[in-house]
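Structures given as structure tokens follow.
Since every read-out is calculated from the coordinates, none of them should be taken as a lab result. Keep in mind that this is a model prediction, so the values were computed, not measured. Cβ atoms are built from the backbone, for glycine too; each structure is taken alone.
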Structure I
């Protein structure tokens with residue numbers, strides 16, 4: 001017989017962040033796109049997306065959907081780890097401005113907060129190429145749909 005479920009951790013640690021997002025970024029949609037966690041903590045996240053043939057559009061540049069996904073996931077990770085572990089977050093709005101299309105290399109993203117409230121958070125995301133070229137800017141709003149269990 002299984003024992004009681006252990007309580008959710010009270011704080012994010014680097015180990016917990018890596019563990020939680022290994023599955024979310026590894027085996028689900030985000031992993032199929034190829035998004036990788038670089039670093040994250042309350043109030044920020046940095047991710048990367050190596051450019052490969054599977055995420056190119058027919059003209060040979062990175063598909064806007066892949067760039068938008070990178071922006072969404074980067075802000076989503078930052079939002080997620082800015083609330084207690086066990087909190088469930090969803091995207092409610094995302095706007096992306098595309099600046100440049102690229103064919104090879106690695107995209108790097110960073111999310112910073114504009115607002116972190118009790119139920120919503122708003123983030124800005126900058127996406128750059130490893131050459132230093134600016135690729136896209138995004139803003140997104142995220143909503144808490146389930147608060148962390150009380151401990």
Structure II
């Protein structure tokens with residue numbers, strides 16, 4: 001069990017990791033010069049994964065992604081979402097002051113340790129959050 005001091009230190013390291021990741025992504029050459037992305041995904045949307053007694057639930061940040069440009073593939077122990085996010089054309093840009101929104105092709109695979117009922121998988125997108133709900137084959141919830 002972690003005490004408050006250890007928890008604060010861990011939270012500080014998590015925030016440092018998040019900020020460093022953002023800094024590295026924002027300074028990459030591919031962010032300023034468009035390149036083709038054949039093969040693997042160029043970026044990955046953030047996800048939260050929850051397990052309830054009955055379901056595996058995946059929430060994915062899909063702001064600005066047209067559902068027609070996205071595919072969801074469910075398998076027994078994983079789900080893959082891939083697609084493309086495009087932003088409106090910017091015209092004649094003379095200076096970039098901030099560049100944080102990831103664009104282009106993405107592919108994100110999330111694996112889980114329980115089997116799901118693939119045929120019963122449902123998904124919907126609301127306010128830029130894709131919710132994927134997959135009923136588990138065995139209904140239980142391991143508590144920590």
With distance in nm of label points 7 Å out along Cα→Cβ at positions 85 and 133 derived from the coordinates and found to be 2.5, which of I, II does the value describe?
II
Any idea which of I, II comes out highest on distance in nm of label points 7 Å out along Cα→Cβ at positions 53 and 69?
II
Quick check: 1.1 is what I get for distance in nm of label points 7 Å out along Cα→Cβ at positions 21 and 125, calculated from one of I, II. Which structure matches?
I
Mean projected area of the Cα convex hull in nm² - structure with the largest value, from I, II:
II
Match the computed value 0.65 of FRET efficiency 1/(1 + (r/R0)^6) of positions 61 and 117 (r between Cβ atoms, R0 = 41 Å, to 0.05) to one of the structures I, II, and report its label.
I
